[in-house]
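Colleague: The structures come next, written out as structure tokens.
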Structure P
């Protein structure tokens, strides 16, 4: 009796395993014939793992997938994923609105091509022709819209006034307010499309908008992971540092308003500057550094007469505020310039330069710079006496 029960159990397990394997096979047979590795990654990783992750609901994954496919013009893939989207809970009206939305973000040709393929799926499923919803229009947050409009008017209107007008009047004044797709879903569509078509510079605004519309940090992160499979790793990887900056800024802004103000006392940490980077008995003091995500830092630097820095560059530039004395600053290949108390000096990114005191009088300045990937300065060779040019500079 035990043997019979065991045999039945084994048979049931074998049947279940076979059915699971049958369900698991998503890649077309031709994939296994031509690229068996692709078949494995399709069935075991993309659909067997990524689509099963709970960080995004199946409906959201369908939104992200359709947005990536439509925005990149992959029309041959639309039918299969359109059917899956309907099965995952997207309504025909929402799918139609997704396509309308993407016309603005990836172009009319992609949208029209998607309409043709979607009509075939709708016809197969007996979906009746759609009409606009008569629901109330979505109200956009007034202060955020005012700031966005001002930005468009200032940055776009002077160069392309018609584009600015259509952006304000049609894109945000009409499309984003249509009730056929929720604000959160529109943001999901937009984020997925921007990543898929390789437009990370547009992501900060739309990622913040998405999170303001209800998308969580985990969901936003998962969008990038999902899109990697449909638009490629390079575009997903390019989006990652952009999202990181958005997450860092939002986290910092969420800190309690009572976070302490820090004051660095005058002269704190006074020390001799490293001889390998300076000529003369240069002193530094008052070092400070902002908290992440801020990348700013600075210090007071005091040069006796004739003292100066070595040649160096800053990845994001440097600002000098001259506190006292008479100083000099020089860009490589350009004349030496004289600076005096109250002067503010801006050195652009990656410009090779030096700065220091005049030949006859010391100088102190407050230096401010930002870090890029943890680096604030790249030091080079010391400034020679000929470079310092004692004779040709009028004090």
Structure Q
């Protein structure tokens, strides 16, 4: 595509934006209108597929672009409480015990330790036409696999087409998966039932990629090439890898996650894949099933690409500071699919206020759910049963007991 053609295409699309004539969906027009210099990348993406008109390719471009505004990546610095950046290199610690000792010393005997956001990158302002076009072409081509007829168009748009899983740095993982893992498709042949492929991907990752506790301290997930090189990671890394393989080969997949485990340390992530019966199957890391039997699961959320108007991310002012996981993106509450749940009510002093329910994790109380109060009672439905909870609110950007 020449530069001259890009300019002409941009002028044409801008004319569409101004006239709002039929052709471009209104929500796509709004996104492009609100995007700065990067709108040329969005225009190029639409232009690449525009001659196909009502094709799945063009609809995929519209779908991805219309949902761009609420997606972003975030990177972090590890600092002390004085905002000095710490020299944190995972490879300097041979064991998780060495890392834990260093962490303890820094946290309690020196100047503290914390993750400080370094940079927020909005997808609409940074995503490239190259990535969008590659994502669409490869996602649509995955519909040609024999098992693809099992799934609906809705499954495709929500759980196969999207290029991201959380707030990770986006990259073209589909091309890398196709290049590295073509043998997976060859090994299942022309079966129309996706069960064997789902099982094969889950087993392969569990057997060849090791959960390493050192990676629990990493603030950002590894990309595809990084985890392929290290062959180890935390629960998030392993879940993302499974979901990448599944989506690349036409299986609807996403990430279910527990913001914080109760009475222990850390969060918990796992991939889920939709089977031929329309059910999401949890693809758990090795030796993790016990967590669902020991009252460690207070809340489970399912990450989605589209909007959920009932999520805190949709309801809050974006400038409002909210605890990690709770107000950072769209999700569904799927706790009831995994553990027995109960509703919990807490008396509170303030009304018309956001309250949070917290569990004890890594020596602190950490939020796992939210409620907006209109009376002197905060109600939290569908919390994991038989777990100790405390109700909290945010003051001066910190969670505190009322």
Structure R
């Protein structure tokens, strides 16, 4: 498929010459005579490369560049017969892919366009892979309890408010955290996940805040902690109820000051992170037992979100079954696998103490062990209760 290029130049002769050259090279070309005319085209169409003159009536090339980089990731090559080194540097700083002087050297221009299209291909591939990853985090369900969670995410995600996600094991607390990040202004930043229950208490502070060389026996070099790694993005503290009291005190200080100190260090390091925490524990009960700090609880639970158990949203079970069936059928090379309505009804009535995680595992087991049609007998044989 021919690569698509947009030429923006107020001189018809220049546009015509560039079009003839590029079409000879098998590019598909569109034109705009001003930056004002080009902006609506960016919203409607996808381009692989944009060639833009700098000196134009109305919106200048640099002004167009500043607006365009907010609308598209398409590489923009600036062209000018009146430019200086300062202009070129300014254009690059503001997001231009490259800068070419008029009259352009034909070979250099074609090489620059080829490099820009390669970048465009990589950007599109990255977007495709991100979509695949997003599919992993699809929030399946139409029941009232899950719709309430979705609505809460839509309201809260655009803010920097801290969120405390609660719910039983396997309900999808991590999924909610991912969506809060993906729908936030921090989506391009890192999403760093820390499982507080999986890290020994003596290592959790080093994990979160990093350490300086020599801070302890095995600290042979300095290391950034997860707060620093998440700078500009989101830090997800999963199973926060299992964090030690000493680590809780340091997290509280970091939230109060937006600064951290590495283990064995003295320097205060500024951090800009959004905190999302999750737990399957009743933190108010843990506070009464002296196992969780009340002041940290209030810092974390600015917005509480409770994820419903699967038994509280049984009407979503058929949708989830078909979702997992598609995933595991494709993975197992059994895309024709079918599940009978009777089998779905049987599965819907089961207690599901392990929630969605358990349902996912059960569907994977049924896909692997059953024939092309999953019947109630298969469910009774392979799902023990």
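Each reported figure results from applying straightforward, stated rules to the coordinates on display, with no laboratory input. In this text the structure is predicted, and so the values were computed from the model without any measurement. Cβ atoms are built from the backbone, for glycine too; each structure is taken alone.
Colleague: To which of P, Q, R does the computed value 6.3 (distance in nm of label points 7 Å out along Cα→Cβ at positions 87 and 367) belong?
Modeller: P
Colleague: A follow-up question, please. Compute volume of the Cα convex hull per residue in Å³, for residues 183-238 alone for each of P, Q, R and report the one that scores greatest.
Modeller: Q
Colleague: For structures P, Q, R, calculate Rg/Rh (Cα atoms, Kirkwood Rh) and state which one comes out highest.
Modeller: Checked P, Q, R; max of Rg/Rh (Cα atoms, Kirkwood Rh) sits with P.
Colleague: Distance in nm of label points 7 Å out along Cα→Cβ at positions 39 and 343 computed as 4.7: which structure among P, Q, R?
Modeller: Source structure: Q.
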